[in-house]
Every structure is written in C-alpha cells, then in structure tokens.
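The data blocks that follow each hold one structure.
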Structure 1
Amino acid sequence: MAKLIKLAETKSLAPGQAAAFDVEGHRIALFNVGGSFYAIDDTCPHSGGPLSEGAICGTTVRCPWHDADFDLRSGAVLCPPAEESVAAYKVVVEGGDVKVEL
C-alpha cells in the first residue's frame, strides 16, 4: 500500500532548485520548477550521476556527468547516453510540506 513520506518544506526549496533525499532505500531528487514540485530517482542509470545536481530547463534535468536528459514529470530518458528511464514519484503538497508517494 502506498504511503506519503515528507521530504521537505516548500519554503526550503526555492524555484529552480533541487535536493536529494534518502528515503526507505530510495535516493530521490526533488525539484521545484516555478512552484511545482517533481520527484524522480536521483541516480542516472548511465553511470550513476546525481540528477539533483543537474541543470534544470523547464521540466527537464540534464545529468551533470554525461548530459543525458530526463523528463521530471515522468522520469523518461530524453536523450543518450542513458538508455533507461528513472522512476518518477507522485508529489503531494500539504500545507507547507512536500511529500512523495512510495
């Protein structure tokens, strides 16, 4: 059964910023894009780059190690060298809390 896990407070992650969290065996990257929050796996499947440290352009993040792009809404890989997508997590904002569904 899915449950909501608090990752952060909305005020702790300004628009255009990202942060990574270790939650129940998952390394999750949380992104604030213009006040909308998105969460995907933090680890690039190509060679392990930290997606939370990548450049954000709209709802896309670029891996800082080898430039693979991922859709923040779905986790879909958009260009090589990565060939696999990453998991995307449902984000719920309750009051000032940002939670992900696991």
Structure 2
Amino acid sequence: MIKHIVMWKLIDYYEGKTKNEIAETIKENIEALKEVIPQIKEVEVGINFNSSDAAFDLSLYSVFDSREDLEIYQNHPQHLKIAEYIAKVRTQRVVCDYEFKGNN
C-alpha cells in the first residue's frame, strides 16, 4: 500500500478568489478525482485552521495499492489539469510518498 501526502502554502488571492476560496476549489477538484481515477483507494484534502507561520494551508492524503497506481494517478489528464492550477496558486509544496505494510 502506498501513502501519498502533499502540503501546500497558497497565495492570498488569485483571479478574484481568496486563499480560502482557492483551497475549497482545490479540495473539491482533488476529492472528485476518486470518481474518475479508479486507482485512488482513499483521498482526503484538509484545509488548515492553524495560524502558525509554520503551518501549510492545504494537505492531501491519498492511498494507492502500488507505486504503479500512484504513477497512473500522477499522469492522469484530470490530475495534471488540477496540478497546473495548483502550480499557479502555491508558494510552497512538500511531498512524502511511502510504502505502508501494516499489520495485515
């Protein structure tokens, strides 16, 4: 099982949208990918409420069966479209991908 975690810091305004509206748009679009990309086993996008300067504005937690499934997701046209938008509205991005074997 592969866990894919990404966090972003967002710009304050873009095309008339506030940071929170940008975050909501990203959340809706990423979570909708589960209906389009069958390789996504779980997906959750969280909007930060912590006011610390160290806090990121938005986080993605997703789960895939394999590295190959993660790669399919990352190269899917719908994901690439969202990634293109995010690239325009983010100031920072961090990512962590890891294999989880669990206790099964």
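Where a number appears in this text, it was derived from the coordinates with a stated rule and is not lab data. Just so it is clear, the model here is predicted, and its values are computed rather than measured. Cβ atoms are built from the backbone, for glycine too; each structure is taken alone.
I have -10500 for helix-only ellipticity at 222 nm (-39500 (n - 2.57) for each DSSP H run of 4 or more, over all residues; to 500), calculated from one of the structures 1, 2. Which structure is it?
That value comes from structure 2.
Name the one structure among 1, 2 that Rg and Dmax of the Cα atoms in Å of 14.0, 48 was derived from.
2
Have a look at 1, 2 and say which one yields 19.1 for mean count of other Cβ atoms within 10 Å over residues 67-74, as calculated.
Going label by label, the one that fits is 1.
Assign the value 45, calculated as relative contact order in percent (Cα under 8 Å, 6 or more apart), to the correct structure from 1, 2.
Corresponding structure: 2.
From which structure (1, 2) was mean count of other Cβ atoms within 10 Å over residues 43-50 calculated, if the value obtained is 13.5?
Here the read-out was taken from 2.
Out of 1, 2, which has the highest value for distance in nm of label points 7 Å out along Cα→Cβ at positions 35 and 59?
Going through 1, 2 one by one, distance in nm of label points 7 Å out along Cα→Cβ at positions 35 and 59 peaks for structure 2.
Name the one structure among 1, 2 that mean count of other Cβ atoms within 10 Å over residues 3-10 of 14.8 was derived from.
Label of the source structure: 1.
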